[in-house]
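Readers should treat all values here as calculations from the given coordinates under stated rules, not as data from a laboratory. Predicted model, so just to flag it, every value in this text is computed and none were measured. Cβ atoms are built from the backbone, for glycine too; each structure is taken alone.
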Structure I
Amino acid sequence: MFDERYALAFKAYPYERNADQDAATPVRHPVVVMGGGPVGIATALDLGRQNIPVVVLDDHEGVGMGSRAICFAKRSLEIADRYGCGERMVDKGVVWNIGKVFHEDRQVFEFNLLPEEGHKFPAFINMQQPYFEQFMIERAFDLQAQGAPIQIRGKNRVEGVEVKDDHVIITILTPDGPYTLEADWLIGCDGANSPLRGMLDLDFTGRVFQDNFLIADIKMINTKFPTERWFWFDPPFKSAGASTLLHKQPDDIWRVDFQIGWDIDRSEEMKEENIRARLDAFLGADVEYELVWSSIYTFQCKRMETFRKGPVIFAGDAAHQVSPFGARGANSGMQDADNLGWKLGLVVANKAPASLIDTYNDERMFGADENILNSTRSTDFITPKSDTSRLFRDAVLHLSERYEFARPLVNSGRLSLPCIYDGSPLNSADALPAGPARTRPGAPCPDAPLGEGYLLALLGDGFTVLALETDVPESLTEGGITAKAVSLSAEDDPSGQLAARYLGDTKSAVYLIRPDQHVAARMATFDEEALRAAIRRATGQEATA
């Protein structure tokens, strides 16, 4: 069910005939992205900003319908900020840090996802996915107007793919008929039902959970609910379901998510009168609302056995799927784009060996497994399928109302956090073991306030040598890679939060930061030989030196 007023399904990139369709032989492109959703557009933004030519092929002409994903995590906003559209997303989104958990009619747990200060972005915003896509598409067009080599082709549906050793042949259908092009690299960002995955006869491994959930997005102007995430186990509302989740979105839209069981008649459940019966039981008969979008979904926790097949790479839902509780879908897809973009950019620019792409597979499969583990645990807690599991869950909920020790066991969806790439082949050995654990090699850089600005904006999106309370050269070039230096001292850190997050009990530190703002190496003082080795390792050059 869908209300067209809520669509935002504008023609952002209407079909236009392109020169490739008239070429005598197939034109070869460095990178082609299949799919114009958030992960596909993020990948195009990342590459285009590096001046890497990229073509996005999408079978639609703009933003899709329905709110779909609504929770965008701090890490996704930080990535979007480097692309140039993070602040716009926060301005539009509903900011929240607080979540509350209820059992029946009692609150049993409350959490704050960002208890510390000194971050540019909040823990989460709620915003309909069409807005998220729209802002990134508009940013892509802004960059295109400035000369960035980004093309987005609407109504260009990929019909066939032939994989060669060093390139891909792609057959595309348009309103003017078919044409063929070639790509050194093809990135599959075409969603959970990925046609590309089917064309290559690749599949998922994992688990489908035997339960159904009904989503209803409704418009309420005057409401008693605050801007927080509220989750009920065994809600007291008649016919509400086994669990209920409530979120606020922009434009006075609220997301209500009902757990409705496995053995259902979908056509009956999707009738407006039956959806309204659940909503009325939940909201109360005196609350007026408009029903603007609804859907039924089933949990799946799956991933591909490998995210790379020669010159074809998969990202986002095309590569892995998790349950919505925890907001790990779109957020993990943004981390895929963030991880892949700089690596592919270096490979295409001949600054790194093609084997660097294998580390995308290593790191993001590690991230997918972490997400699947957390998502599975959440789903098992929310939807216990045995008497023992239900007994454990209910005991935890009863105890958490009175005893603090039980509250961390309450699992209404462990919310998305960026992955720490422990064990990554790109990490150098930690030469600062006494440093904070949160900034060890493989970890994403936490933000910190620097007077009127913030650390992550200062780091940018290239290789960076971050020096704290010690001297380093202005830049360091190794193997064709130049790492700029950012030197900071206590004078730049009036709050002391930078030192707490990066120095801990040490007096000085030097970090090598990757373009995706993950730590590649750290040491106590400047060591030129060690830093050069760390750059080679972080760019995959060490094995070929």
Structure II
Amino acid sequence: MAIVSTSLKRAAAVGLLTAFMSGGAMAQTLRVVQHGNLTILDPIWTTAYVTRNHGYLIYDTLFSADENYVTKPQMVDKWSVSQDKLTWSFTLRDGLEWHDGQPVTSEDCVASLKRWAARDAMGLKLWDFVKELKTVDAKTFEIVLKEPYGLVLESLGKPSSQVPFMMPKRIAETNPMEQIKSQIGSGPFIYKTDESKPGEKHVYIKNPKYKPRAEPASGLAGGKVVKVARVELVEMPDTQIQANALIAGEIDIVEAPPHDLLPILKAEKKIVLADWNPLGQQFIIRFNHVVKPFDNPKIRLAALYAINQEDYLKATVGDPAYYKVCAAVFICGTPFATDKGGEILLKSNFEKSKELLKEAGYDGTPVVVMQSTTLPILTNTAPVTKSLLERGGFKVDMQSMDWQTLVSRRTKKDPADKGGWNILHTFSVSADVLNPISTSYLVAAGDKGWFGWPTDPEMEKLRDAFAKETDPAKQKELAEKVQLRALETAQYGWIGQWYGPGAHRDNIKGWLKAPVPVFWNIEKTGS
């Protein structure tokens, strides 16, 4: 009982006690703690997963991936492609309406796609092939290509960051490099700005006018049937308090409890561990290519020789039941996985690292490694990097900060000693890194790429070739070449796969298996 009583005392301080709420209200309110705080509400402006989750609550998509990652229509009723594979036509289904009561039109979708394509890896590559995007009538629009492209539907139905969410035209016309100021979507929930208090909670209510598809829910596809009246995303950074509050019944779901607390939660009769994302996640180490010393590929390669996946996985996850050493950039066990070249990431070679640093003329200037202190799964990655790089001949300045500060700082291209950075760590749900086009870290188009901004025309040629190819065997060959090129130039490093269940009270039913935690289809009974 000590763990619960501690929770009750501490939870009272943040207003989480629910004794004042009626039983009916409790049953209709789903209270969720995400893996981090939600501070940015524009899912096109950032790749942050908490913002992506917010997007799925209030926005909808043209296509969606089902539980087996098959792309299915969502807002689209019917679609067709011309015989020459150049003109794709899409017609919206009936009954689509924005939260302000206005109908969803093809003009809204055209503006939304343009904004998304300016920021997303798959969108950027798709747009290399787009000749024209035009409306035909109020419900129909066309994508006209310069040449056939093999991933049109997969791009429009991309399941994770950045997701091509549809927004009203006036909002979607916001400069993609600036954040939107309105939260009007057409999705299954409505964001309550007046009730939301960033740093405390974000509130969503059921959209009474939303018309789900007729098909059963599967992954992110099918009918998005909302079975609760209200969702509250509760901001609760302390993971021990999260576990205590869940056990006490003060919250209903913890998206990503830390691995060291899983045995405690598993022992509780009222708590269920849910494997909602079976494909898991992949850790990433990212170099800043535009400032010294990692503008030099030999120095980046030296860093890769110094690291090894096992050290990261032991330090962050601990239990081998929840992690996998994997040489493949495209997730072990999936179609494009290969070990070729990846052995460099599996065993540290400190002498080779030192040799490359000497050849490159590394002058001993400390590399700035940013450490997130508020995202538990990432907290120990930076200390591991610091230790391994120092053994490989680097000098390291590890700077600790909360995750939101890191997210802001990673946008800077200033030298590391002027407020910039050299190395960051993050992770991706496996659904984001299944092929050369969806993997944003592989974009090598300078400023158009993800933070770190690598430039490599050869990599872009390989990604183009993959995008055009339709033969699975040839796609696999190209995927292998992409992996080898990424390692040859030390574009970045993938440092292990990991898995982790969510946790919920036993009165919660219907949490779908998907790469994203979604809150339609969930039922809550009793307390």
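Please state which of the structures I, II yields 13.4 when mean count of other Cβ atoms within 10 Å over residues 262-269 is computed from it. Intermediate results must be reported in sequence, preceding the final value.
Values: I: 10.8; II: 13.4.
Answer by label: II.
Taking Rg/Rh (Cα atoms, Kirkwood Rh), for residues 30-197 alone for each of I, II, which is largest?
Values: I: 1.07; II: 0.96.
Largest one: structure I.
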Practice task
Rank structures I, II by mean count of other Cβ atoms within 10 Å over residues 246-253 and report only the one at the top, that is, the highest.
Solution key: II
Handout entry: Parent structure of the calculated result 12.5, given that mean count of other Cβ atoms within 10 Å over residues 398-405 is the read-out and I, II the choices
Key = I
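A value of 14 was derived for relative contact order in percent (Cα under 8 Å, 6 or more apart); which structure in I, II was it taken from? Show your work: numbers first, answer last.
Working: I: 14; II: 20.
Only one of I, II returns 14 for relative contact order in percent (Cα under 8 Å, 6 or more apart), namely I.
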Handout entry: Top of I, II by Rg/Rh (Cα atoms, Kirkwood Rh), for residues 294-349 alone, largest first
Key = I
